[in-house]
Structure 1
């Protein structure tokens with residue numbers, strides 16, 4: 001008996017130190033996605049200044065650091081980093097043992113390569129400020145800046161795709177176009193197939209460094225019609241749906257077994273008056289721009305479309321961002337709007353031309369256009385798929401009015417860089433005083449002084465009536481009875497399910 005007890009004790013000790021193998025991924029989660037997916041979102045190098053690409057990137061790819069639950073800059077492919085006392089050198093130490101989906105090991109060369117090929121949002125701002133990228137060792141990357149830049153980490157790891165890493169040798173072998181057709185990353189899920197306009201399929205990468213995903217297969221089904229998405233959820237054809245609004249959201253809320261998940265995200269929506277710098281355009285007159293703002297009943301639109309969940313901030317900067325300044329409200333006053341138009345020389349209003357929009361928010365823009373028309377500002381709505389809308393916008397091919405929004409991570413400076421100051425991805429014109437202040441804040445190391453400069457910029461944006469802000473969007477999603485963890489809202493401000501490796505199905 002003594003020998004038996006000794007043997008049992010030894011066995012118990014051995015079992016105590018042997019790690020329990022993670023359960024193999026199983027099952028499938030299916031999304032009803034509100035937009036048509038585009039291959040450009042499979043390549044971090046082409047990341048636009050919006051949140052949509054991250055819907056895919058959080059699955060296929062990984063970054064040196066990224067927003068995660070409880071940490072807006074969580075160490076990921078980089079386990080740590082250091083900044084020199086003078087703020088000019090950033091040293092990253094990469095995580096050991098990280099593999100890409102094709103089995104290749106992550107190295108410093110992949111990080112350097114990914115940075116140098118980056119051409120998406122804020123690429124100009126980032127590349128202009130970096131003097132060199134060095135690789136002192138296989139897992140060591142050093143960024144040397146031309147001058148101290150307090151926003152380097154924000155631009156590099158949050159407001160762009162520059163810090164999301166792709167495998168150098170694979171991309172060089174297949175080329176950029178082929179990479180988008182068969183992307184290889186270091187994220188929790190591997191690319192399986194993509195049928196444009198229909199679906200994207202991915203499977204769990206069991207070698208993911210953070211944890212083995214629980215769900216075996218992810219399917220993103222493109223269902224652009226809102227009522228069809230809800231019907232698919234009710235029939236259990238999909239498990240999670242994005243963007244269900246108005247009466248349909250109320251129906252989802254009433255349906256047994258379904259859960260409504262409204263979340264205010266870091267995604268202000270606004271209308272850009274692209275011709276305000278053209279002296280021949282009615283939008284050049286500040287009174288016209290102010291009239292357009294007073295013409296819109298934001299509270300009514302909020303209640304009708306997002307059930308009152310959206311936040312009215314009257315800014316294009318998310319209220320949760322560092323250096324945010326709260327502007328005063330634009331009250332709904334159509335009588336004053338008409339008076340301002342008359343003073344500007346348009347007593348009968350004017351034809352404002354085409355009003356370009358992302359088709360997934362057509363109902364919001366239709367409401368705005370209706371309010372503008374009631375005071376005499378007549379527009380023609382032109383809808384595009386999201387990828388087409390934003391690429392055309394960035395190519396500076398729009399005129400008149402354009403729906404604008406961004407749910408990208410960052411701070412007030414990153415949002416202003418993309419949408420307000422000279423050289424920004426979506427900037428059609430700028431003001432010299434704002435441009436000058438922006439340069440000053442970028443070099444200011446004292447946080448309070450920098451905050452004052454960024455607040456002044458936002459005050460000038462308001463004084464000049466540069467935009468027609470609508471709201472800080474409440475993104476209303478839903479999920480069905482099979483879902484234990486949808487990932488919706490786990491990362492504060494993020495619009496979509498994430499992190500994907502944390503998603504769970506209910507036990508059968």
Structure 2
């Protein structure tokens with residue numbers, strides 16, 4: 001076939017008549033694919049950029065159709081029907097990571113013009129421009145039926161690879177940079193030429209970047225600053241502010257995204273109320289909480305950092321709570337409460353637990369915050385994980401090494417169970433003139449899941465025990481995405497919802 005003009009362009013509705021004619025010539029035998037006008041309209045409505053046609057002298061003679069899918073929702077053992085869903089194409093996901101090829105054909109009279117190669121080159125360009133991880137497709141093996149009596153499907157593929165056998169689809173795909181990821185059985189029902197076998201083919205986009213630099217896009221690399229706070233005598237709240245600002249300033253200099261303060265870090269101010277009962281003195285301390293919160297909001301804006309304020313005693317609704325605040329760098333803020341108060345907090349301070357379990361949206365993705373004792377309750381963390389949490393922050397205050405061991409080991413377990421990062425920050429030192437707050441023990445740390453992409457110990461970084469210091473550490477959120485799909489185990493996916501379920505009694509506020 002000679003041609004004076006060849007064009008590769010996007011398909012339009014006006015091309016339907018010529019496209020149907022080409023399709024009928026291709027599929028006179030073999031599996032019938034229903035490329036009706038209604039189906040093409042649906043495809044063009046969902047993903048017009050992915051539908052490409054080849055024109056010779058102004059006539060449409062071939063096409064390459066594709067969808068974007070989130071491959072984590074599929075296994076390598078999928079079928080064509082599972083991808084196209086009855087030609088409704090409901091699996092098309094603009095936020096997915098794979099360009100999935102669902103059709104390529106060329107009118108028989110126009111073969112030999114390298115039109116398929118041109119279509120594939122444009123499809124690769126599309127994959128790169130959309131910053132998708134790869135192109136994948138299920139490739140038919142139309143010549144396999146001629147060799148099935150002597151060769152298994154695996155042997156047939158190996159002989160095509162070594163060019164001992166020519167297969168019009170597989171040979172072409174291999175020549176165009178695709179590799180066979182897996183052999184599929186029952187991929188396309190009715191494909192007798194392939195005996196319903198197909199090759200799962202993949203072309204990797206070497207220009208793919210996991211973190212596209214878009215304005216205000218969630219970051220993949222997140223830097224955390226964990227404050228191991230020294231309890232020391234303070235004459236007034238201004239001295240507390242100076243110490244708070246010192247740490248915020250230092251962490252901000254390292255361009256950190258978050259800074260985490262410990263539980264009840266403002267306890268030194270209770271020294272001025274030591275003549276009162278412990279129940280009364282902590283209520284006096286609670287009177288500073290809103291002032292401290294407002295100062296943190298000021299710091300978050302001026303130092304361009306998200307601040308997790310640890311916790312402070314806070315009176316509201318006529319009850320004393322152990323509360324903290326997420327102060328975002330854009331000036332917005334939200335409150336969180338300790339849900340599970342310890343027996344000592346109930347007995348000595350008459351504290352009450354909060355009742356809200358929710359994740360918080362930030363410019364670095366979704367985070368959870370649990371105060372000290374809360375981390376010892378795995379259900380709480382799992383409910384946060386079900387809401388999309390990637391990083392769990394745990395401000396704590398423990399007086400003995402026994403108490404610290406409970407927090408530490410439970411935090412490590414939460415990281416593994418929920419496939420997330422867990423950051424803990426505590427206070428150290430002594431407060432000789434504050435009743436009920438005499439001694440503190442802490443070793444702040446960042447814990448990770450336990451798999452090949454993470455430290456073998458599950459510990460990314462840890463501070464020196466019982467020393468005032470800053471721990472600055474980076475976490476990669478993209479590693480969590482890989483873990484969810486390709487990890488050695490899948491603790492989130494493999495839960496037996498048919499045997500047990502976990503749900504909130506009170507739904508989180510939106």
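Coordinate-derived values only; no laboratory data. All values derive from a computational prediction rather than experimental measurement. Cβ atoms are built from the backbone, for glycine too; each structure is taken alone.
What to note about this one:
- Identity of the structure behind 2, 9, 18, 20, 20, 18, 10, 3, 1 (criterion: P(r) over Cα pairs in 5 Å bins from 0, in percent, for residues 51-194 alone, calculated), options 1, 2: 2
- Highest-scoring label, criterion being relative contact order in percent (Cα under 8 Å, 6 or more apart), among 1, 2: 1
- When FRET efficiency 1/(1 + (r/R0)^6) of positions 43 and 243 (r between Cβ atoms, R0 = 41 Å, to 0.05) is computed for each of 1, 2, the largest belongs to: 1
- Which of 1, 2 yields 29.3 [mean projected area of the Cα convex hull in nm², calculated]: 2
- Structure responsible for 6.4, with distance in nm of label points 7 Å out along Cα→Cβ at positions 235 and 499 calculated and labels 1, 2 on offer: 2
- Comparison of 1, 2 - label where FRET efficiency 1/(1 + (r/R0)^6) of positions 27 and 203 (r between Cβ atoms, R0 = 25 Å, to 0.05) is highest: 1
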